[in-house]
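Structures follow.
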Structure I
């Protein structure tokens, strides 16, 4: 099996609450706020202190819980929930989380955001030892490891298991009497804690989900931490102290909502600074600045403010269409662009337009945006990207696991410009991206406490199962470059 095969990667959202009388309802609201992180499936597991109750299905949260009776059936004062984005071919009910496992010594529910880089090896080892998997998600591996070491006690078994799995992970686990959260040693995926006025605790992928529950932000979950919440309150433990902060930079660039705060940085402010630094690095001679809705609007406003150009609404987004980057197939992504965006002719006709977007991954959207604006009468279209060229795959939970998908991996900036049809194309440099985000608690961590491997190929963790295929793709790319140079 190719180490770069697509299939297990996810970009998801998790939410949990402990000690609230309306736990399942609060979890529903929290997941609704995190819907941007995953749109293919959703689920909630609750507990009343004795039993665990589950409902999950494919589709948007509103579809999964279209029948209010399903939510009312989830009894108890504690719950965890999950919204899922899965890759093509794996959108089955078996992969929709939270998973619920029932054992003779007590049930446990599990929700996971991220991706394990040693999942293939671990799964084969566990299967050879007799483990039977009910899904093809790497999430289930943790439960099998816990059961393997359960004779040590649950928490010791969990700690040992968390030291065996590698990659990017934010886990929520629910037992009948406690909620547990764990974050990988690099804190690649975000996870935060809030508290309600009645003393109940909330754990979520983003702070925007705390806001909807009227929970006051307490702290971020830090790398290597094990957070245990029970009737006695919140307990902070560690399963490892070998940690180094490396938050996924794409959370700030694209995934997180602009009103979320990740490790002390408001996402909107970071994106606006990206736009300002982009204007300093790449000024263009244009009549106006427009942003690509929605994740690029903050950067576009920063670019306009720094450049002194008027900020206009040149593109309109339908609010009833899913995000195209996280559609599972290329065909759906292309169709999604036309459904999602339309140009405002009266604004762009006859004008030199500076378009600010957050990234170019596959290039499909950028090409169609340029075509759309020129068809609407734009005189010139200058594309400005508020992140560096996306040249290397992500192995920590974004659906870009092969270099073959990445336009910047195979083309120079000038070649990309020609392919998308823009009059100019420029990217924010890596150093300015790091400066724009400016994580305050990064300390002496490399790259300002960020994972920027998508731009420079320097990953914060070993790639394990992915390494052979990744190195093979790099060698193939170098061979193709040499071949072109000979021509």
Structure II
């Protein structure tokens, strides 16, 4: 039995409605209440017994915040319905009105460039956004994902558990372009997984806020980098917002003899070849591959894939030395953190959530570090060591039953005259140890979440650990405290367990 295009369009609308409703965890009754409809009507639409109306589609799109996909399905159905009722060409919808109020952002143009240089992939994505909704937009969600072996999920999962993608190595940055002006954008982590990150780009920075108001347009750009140890031979773009033009460029070394092809998938179709060709351009020692498409359907995924026929281009080996393993986790090397510049104090209680978020990330990374490199004498980590310019540090005592100590905006306000010189190390320089003199006791003033201050006294091993992390926050290298002429000792020669 066959169905008409109109019936198939109505079925697609009903399926999209049900998918987003269940994805939000709503019952039909709950959705009907939020939309202002009788529950039986929602049930009839999902059951294909009633056809959707424009008012129903607008409300469903706004309530379920579906990024325009529910409205697009209704438009497809409505165009077929009106064409059948009044044969002949119809006047196209006016520009900027192909989405109803409340559906939010439209991507008018996206250009994504991936460049491989010296074993590191550098990605820059630029999007021109139009606020087609009725409310100001204050944040924009972006995603970063890696998959070392996309055809072997088990192997990839094991690899990324042992060598997780980290924000320190990403060196993530975001910029807002508006009438020739370039404004850095603050950003906040939504999800932080081994091979996947979700990041809110905030339309604000230290100088103020610049929301995207209804009807306005602006360009956002974000960039990051990932080494070949973690990035697999693919680059995927997913259409999550209504998009009018999508362009992708791969810039690869000619010496690796790259071969590139692409596939696309959607909710209604299995994986197939790209509908538009990938163009190759040889440019000296580089090979550039360009691909683009107009008006891609929502929820379609386009993946460019490649292989390097030059055997010498094999992936670099997985790091084995302690310092290299710490780099793989996201701990920056000593020369990558600012010297002489203190970390930015957090404004509490306004930034209390940010402080907790940074502390959680530091704590999680310390746990991973201890799994890879046992540290029996305790250890710590400061936010600048993972590329975050905020005054937050976490110290894990040698006693594993004791909770980690979180320090926000700390400063040493007192110390004992007695000092002791002991071997000290750092996660950023895990291959070496050095003799560092430290006070036996220090008093540290630090902030509570509500902005009030408190003073905590630390002694012996904890005093050393805390003082080390505060040095990081103050922009001071721990090796600067060593006596002149005293060398660092390779970890192979160091047989004690201090860190």
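Looking across I, II, the calculation of Rg/Rh (Cα atoms, Kirkwood Rh), for residues 60-219 alone that yields 1.06 traces back to II.
Taking relative contact order in percent (Cα under 8 Å, 6 or more apart) as the criterion, the highest value among I, II goes to I.
Rank structures I, II by distance in nm of label points 7 Å out along Cα→Cβ at positions 420 and 460 and report only the one at the top, that is, the highest.
Largest value of distance in nm of label points 7 Å out along Cα→Cβ at positions 420 and 460: I.
Compute distance in nm of label points 7 Å out along Cα→Cβ at positions 252 and 404 for each of I, II and report the one that scores greatest. Biggest value here belongs to II. Taking Kirkwood radius over Cα pairs in Å as the criterion, the top structure among I, II is II, with the largest value.
Every read-out reported here was derived from the displayed coordinates using simple, explicitly stated rules and does not represent laboratory data. Worth saying up front: this structure is predicted, and the values here are computed from it rather than measured. Cβ atoms are built from the backbone, for glycine too; each structure is taken alone.
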